[in-house]
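In structure tokens below, several structures.
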Structure I
Amino acid sequence: MYEALINLAYVVSAILFIFGLKYMSHPRTAVKGNLISAGAMLLAIVLTLAALKMIATYVIIGLVVGGIIGAVLAIRVQMTDVPQLVALFNGFGGAATVFVAGAELLRPNTSTAPDVMLAAALSGLIGAVTFWGSLVAYGKLQELQIFKKPIDIPSGAVVNIVMVAILLLLTIFMAGSGWSLIPYILIVVIASILGVTLVVPIGGADMPVVIALLNSYSGLAAAATGFVIDNNVLIISGSLVGASGLILTQIMCKAMNRSLVNVIFGGMQSAAAASGPAAHEVYANVRSTSADDVAMILDAAQRVVVVPGYGLAVAQAQHAVRDMSTILEEKGIDVEYAIHPVAGRMPGHMNVLLAEADIPYEKLREMDAINPTMGQVDVAIVLGANDVVNPVANTDPNSPIAGMPIVDVDKARTVIVIKRSLSPGFAGIPNPLFAADNSLMFFSDGKEAILDIIAALKENG
């Protein structure tokens, strides 16, 4: 009876996870979804302790310490650093599965049945790849010197395939023989190397896809660990995370018009970036503008679209953008926001950033929804975006971003590009939009530029 009640409570916890994911699918209910999911995880932990009929002092200490660390991070981490934090969360999840599965294998009474050994091997394999891959992703997002550019590994694809083959053989051997410790250690060591070699060649522009994929890996590793320790709620929750991560990865790949295989084994290589025209040729006719000129252009507009990018996050300009939008809307000007699926450094980065500034969700328009009407836009303000508005994606089949869907700001009547300089985006290629006949460059910090435009708008009345 007691065990039946525990299993029933596990089902309740799993249902809460499902509702949490559902609520997290929309910015308006995302906070509620997070709270429900956190409550479901706490319930699962309490139920596990109850099922074991023990009070685990170390588990309680871990909950308290982890809760404090999480609260401090939530308060102190800047919005620009959230992608790095997500990468670390994915990595820590993978590392946890490696240690949990390994600890279970060291227990004297652990089953050596093929299904348990298979699950343990997969936990170590996927968990190690997730941990080390996430650390490399963190380094790329943090722009650490060693990871600033993709690192080409000689015959990298062949090396990775060989390691995958060895890992599969070790997994089969471990499942069939019941001999666990040495094969498990070998799997973790080789998978750790694979995690690094898979991610280091991938360019920064592909990081949104990589983050989503590593998130999926962490869920799959957790699900495998659930089979090792015979915990149903871990199997269910891990499967949910794995499935949702795969779906998000597919959405990101579609947004970039690229296959997952191309992202993992191709990447946006710096060599490809060098194949196009030189920057000085592309930017020969760039025209700059000022806050006063931009204010006059906006005063004459009826419809304005803001296209945010990572530069907006770096400048923390979201609140200033909201204030500018309020002034324009008081003048009867319609203001919208065009959101590219991979703008920023993680899926949904721009949505979260603008929601933080209390910009109405209805004003956030997805790329596919707004592109058909971009020709009717009077002014498009590109704030810190680069690759996601680069028309080369549509015009140069040899470009590293060829075929990637972009926000068609080049079709707007006037384009105002706010950037500190003409530096390239993550793809490392020039953007001819900056020198287009309908474009003006406003060279400044994003927040300062918007504040100057606000001041000029107020002076114009």
Structure II
Amino acid sequence: MRRLLLAAAFAAGCAQPAPRPATGNVRDHGAKGDGTADDTAALQDAVDRAAGAVVLPPGTYRITRPVVVDLDKTGPASISGNGPARVVMAGPGPAFKFVGTHAGTAAPASVKDNVWDKQRMPCLDGVEVVGDHAAAVGVEATGTHMLTIRRVLVRKCLHGIHLTGRNRNFAMSDSHVYHNRGVGVFFDRVNLHQANVSGSHVSYNGGGGIVVKAGEVRNLQVTGCDIEANHDKDGPPTANVLIDSTGGSNAEVAVTGCTIQHTRAAPGSANVRVVGPSNPDKGTNETRDGHVTITGNVLSDVKVNVHLAHARGVVVTGNTFWTGVEYNLLVEHSTGVVVGPNAMDRNPRYHREEDGAANAVRFRDCADCTVTGLFVKGTRTAPAGVALVTCDRMHLSGLTVLDCDGGGLLLDGLTRSRVTGCVVRDDRPGAGPAVRVVGGSGNVVADNTVAPAP
């Protein structure tokens, strides 16, 4: 009997421990959170087994491979930081990669049942991602439907938020994408309709702030953000907000209520740049890319504050501009551009910062554009405050252009256009003609207040 009891006790002592419960708390799945241990397997196990809700308690979680959220396998998934949860990506690729299978549009009828059942609205909330590898990325998403990023900080990575392939209905808010080597929020050759970036801080990213490159992006809203200094002075030209349709087709964008500024030391820097190529592959040179609204923003301290090239249907109104080192507004090879009341003032507060800044407005090789109610004062080192060069069917009215070196208004090769009801004056001693006309034909220039006279 004694022998049997000893055998039973020995067997009980050798029994395997019960598996950890699938709580979703990464500590229960083996994560140490001490900044030293490799917590990759623990975080991946929590994602794979936790029935959707993964929680990172306060700590520093070092990982060496992407934590992949395969939505069709995991079901609806959220990853949340409870307090100061930091993830250090010490390997190449994204710290978190969300993968879905959505191949439809935003229309409800195009969303398959498995997407609604298993993939709807994946979330990342309350987590900091710090890169510790040259190829580390914060977050990548492909094939997702309603991806939501909130209260996330990404820094020291290659790219912050990287959207690839095909996604729909992306929302990012209350986040900080700060001091990354590449792009802050990167729409990288992605097919994505319905995207909102709001209330976020996107700054000091060397490859651009919010960048749309090739692909097909529609219905992008950038609202209430602080977007600053997203240029590498030793890197290629980019912009704080760049919509580049080269190799793709992007349109239907609103940039509203943001502060967008810095850095004038970077060659080719811009605050908002819209580049829409013609379409020779479709048998036409028509300008098609655009439908962009830029309104209610504060724009300053770059080479060009707003640059439009080969764009169509762009509205620029209600903004304040200063320290456009080369131009406050440069519009090239574009059509259907409407510029409303904007303040382009040389405020004495910024004179020291503006040394050498032209702050000029220039339209070149454009057609069918309207400029009304624009205020321009004190441009420097430019042929004129407002210049129209080889443009056709332009309508300028109600402009106030004051005290500009080189003259207020230059009409060079302008045809079939109308300039009326403007105040163009320079009352400083020794000022030259306020308006200069070079060539052109078929224009109406009337009912303007001009001094000195041409």
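Odds and ends about this structure:
- Looking across I, II, the calculation of helix-only ellipticity at 222 nm (-39500 (n - 2.57) for each DSSP H run of 4 or more, over all residues; to 500) that yields -1500 traces back to II.
- Of the structures I, II, the one that 0.6 was derived from, the read-out being distance in nm of label points 7 Å out along Cα→Cβ at positions 161 and 177: II
- Answer label among I, II for the case where FRET efficiency 1/(1 + (r/R0)^6) of positions 33 and 377 (r between Cβ atoms, R0 = 35 Å, to 0.05), calculated from the coordinates, equals 0.60: I
- Parent structure of the calculated result 23.4, given that mean projected area of the Cα convex hull in nm² is the read-out and I, II the choices: I
- Value 0.45, calculated as FRET efficiency 1/(1 + (r/R0)^6) of positions 57 and 217 (r between Cβ atoms, R0 = 35 Å, to 0.05), assigned to which of I, II: II
- Of the structures I, II, the one that 6 was derived from, the read-out being relative contact order in percent (Cα under 8 Å, 6 or more apart): II
Throughout, read-outs are computed from the coordinates displayed, never taken from laboratory work. Just so it is clear, the model here is predicted, and its values are computed rather than measured. Cβ atoms are built from the backbone, for glycine too; each structure is taken alone.
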